[in-house]
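Trainee: Input: structures, listed below.
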Structure I
Amino acid sequence: MRFLRLLPLLMLAAMPAHAQSALSLSKVKFSLDWVVIGVHLPYSAALAHDEFKKNGLDVTIDRGYGSGDTIAKVGNGVYDFGYADANLIMKWNHDNPNAKVVLVYLTYDGGQSAISTKKSTAMEPKQLEGKTIGAPPGDNTRLLFPVYAKAAGLDPNKVKWASAQANIENTMLFRGEVDALASQEPTTMLALEKLGANLSDYHGLRYSVYLPELMGSGILTSAKMVAEHPDTVRAFVKAILAGQKEAMADPAKEAPSLKKLSELADPAQELRRYYMGVEMAMSRPGLGKEGLGTVTPERMVKVAKDLSEAFDIPVPADLSKDLYDQSFLPPLAERQF
């Protein structure tokens, strides 16, 4: 009987080191915000370079169905981590106090959200009044439209919405079935180009013009995960940071790694999307010195105030619990570039 009790230990000792290591990896589930595209390059690079395994994690990565959906799934424990628009977190937490989430790493400093339209339709936000904008219901750009409208002096009640599925929304704009799209600008412009549109006829009314402090998208997890598994959160953030630095150092080299997330990914096309996204979201002066993932207290307060006014919710007493907890970030020296 004693031998039988010792048998599992003896078998473990006889295993190769890499097999023993595999047994000790913590399994976590990670949801993206949408189908695999260029913005997900930091995550595929982390996977390709075994950054998750190096940090003791066995990670399953799935596509998402919009930032709002991803946040809900993380808050309700369906996924351990998610990649979503950070600016939607505060509203979710207000509405779902028993399923709170928190940002633990801001992957992209700024956003890529814009109202994409023909220049002949609207050259400024006010001209969107009376127009029809298409977007899936859970799309982050659509969900943030009230914030944008308030900042841009646009009456959101004078805009009509068409619930356009992601696989047809760009075609709807191209055919003139909607006047504009609430979308990630690089995605829409590349799709229009593929449809044969003359891109000089289109432009994006960027949210960042009126909301420069607004954060981009990043890694979030549940309050439960933070409380019960802080070491797992810290390890996950470290792996993501490593993947992002690898992607930034040589995007062309890392682009093929997107195939690890989806065989349908087109590395050449997604490389273009990645460069366009970085131009929009990672070009703030001083970002390299401040370090990846850094949001100053002053900026955090301004973001919270803007979200509070637009969504008609109070500013949380502790933004580190209801918006962004930066305590899981690696040291600044590791995040500078």
Structure II
Amino acid sequence: MNTIHDTTNGDERPVRTAIVGAGAIGGALAIALAEAGHTVSVLARGATLAAIREHGIRVIEPAGANEPARAATVHASDEPRELGEQDFVVIALKAQALPAVAASLAPLVGTHTAVVSATNGLPWWFLDGMDTPLADTRIEAVDPDGAIGRILPAVRSIGCVVHLSASTESPGVVRRGKGNRLIVGAAHAALHPTADVFAQALREGGFDVECTQAIRGDIWAKLWGNMNMNPLSALTGSTADRLLDDPFTHALIVRMMEEAAAIGGELGLSTGMTIDARLAVTRELGAFKTSMLQDMEAGRPLEIGPILGVFPELGRKLGVPTPFCDAILGLLRQRAAAHAG
């Protein structure tokens, strides 16, 4: 069992972990950490809250897997004060939802709480402490008024890059798809040992986990493949293979990736592969719908800022032109607004 020394009474106690956002990824992480011995709480609302309170969280393994469905009983609430101070707070919300709820999460966060971001796009802490011209700059596309950074301190942040697919079968029920890989690392060196402890718990819960001391590079590399396919699929309704097969959308994808790579160069970030190599990885996934297209079709808000909006913003601040990203960002905002209306 994962335990921690409680300084209030000198005893050992289970690690306390709160999952903020009980969707597909949050649910899968919650079960893994519960199986590793953490005392897991879930912050949820509505039908999801009711389902978890009645049945716990359930995970249906991928088709063809030998493992049976898994389930875990966790404490569920819609009130952070009821959950109290945690050892780990895992942010598994859609990134665009976090600014509005950040202030309410204060009761979960103490002086020794580690905050794990398992969201798409750039996290709020990404530039904190970087040796770049934009060191410690707030990314407005992610944290517009600084509400996230005020509650969830960058110095206590851990990144979790998710390389797997999962969907919500019904409230409280997660259906796993392809992949089982997570990459975990702390934003600041002082938190590397804590990140390693968290990674080990995820391993014990069944994930294939890689630890890194350069988590920003892994976040950037994943985003480099998502910042083009996600927006273009949402605009067109096309699966990834169709976007890659059309010579004009293929060329647009390449231009967007070139702009992102130029920004990465100014920040000292490398994707570790060529554009052609990255697109080959995407092509291997076949005719899939991106998460942004799925959100568009379901009428859910889109993760525009953290996935695409960050590039025009960083480009302006670094003096790197981003005309293709600018154009797609404008179109995507209009499409999302019309869809919401």
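Trainee: 17.3, 47 is what came out when Rg and Dmax of the Cα atoms in Å, for residues 122-297 alone was calculated for one structure; which of I, II is it? Write down the numbers at each step before the final one.
Mentor: On the way: I: 18.4, 52; II: 17.3, 47.
Source structure for this number: II.
Trainee: For the read-out semi-axes √(5λ) of the Cα gyration tensor in Å, for residues 178-217 alone, a value of 22, 11, 9 was computed from one structure; give its label from I, II. Present the calculation step by step, with values, prior to reporting the outcome.
Mentor: On the way: I: 22, 11, 9; II: 18, 12, 5.
The correct label is I.
Trainee: Comparing mean count of other Cβ atoms within 10 Å over residues 42-49 across I, II, which structure shows the greatest value?
Mentor: Working: I: 24.6; II: 19.4.
Top value of mean count of other Cβ atoms within 10 Å over residues 42-49 goes to structure I.
Trainee: Between structures I, II, where is distance in nm of label points 7 Å out along Cα→Cβ at positions 170 and 202 highest?
Mentor: On the way: I: 0.7; II: 3.0.
Across I, II, distance in nm of label points 7 Å out along Cα→Cβ at positions 170 and 202 peaks for II.
Trainee: Now for a different question. Starting from the value 20.2: which structure in I, II was mean count of other Cβ atoms within 10 Å over residues 290-297 calculated from? It would help to have the intermediate numbers written out before the result.
Mentor: Numbers: I: 17.5; II: 20.2.
Only structure II yields this read-out.
Trainee: Which structure, out of I, II, was relative contact order in percent (Cα under 8 Å, 6 or more apart) derived from, given a value of 28?
Mentor: On the way: I: 28; II: 16.
Label of the source structure: I.
Trainee: For the read-out semi-axes √(5λ) of the Cα gyration tensor in Å, a value of 32, 23, 19 was computed from one structure; give its label from I, II. Walk me through the numbers on the way to the answer.
Mentor: Values: I: 37, 23, 18; II: 32, 23, 19.
Structure of origin is II.
Any read-out appearing in this document is the output of simple, stated calculations on the displayed coordinates, not a laboratory observation. No experiment lies behind these values; they were computed from the predicted model shown. Cβ atoms are built from the backbone, for glycine too; each structure is taken alone.
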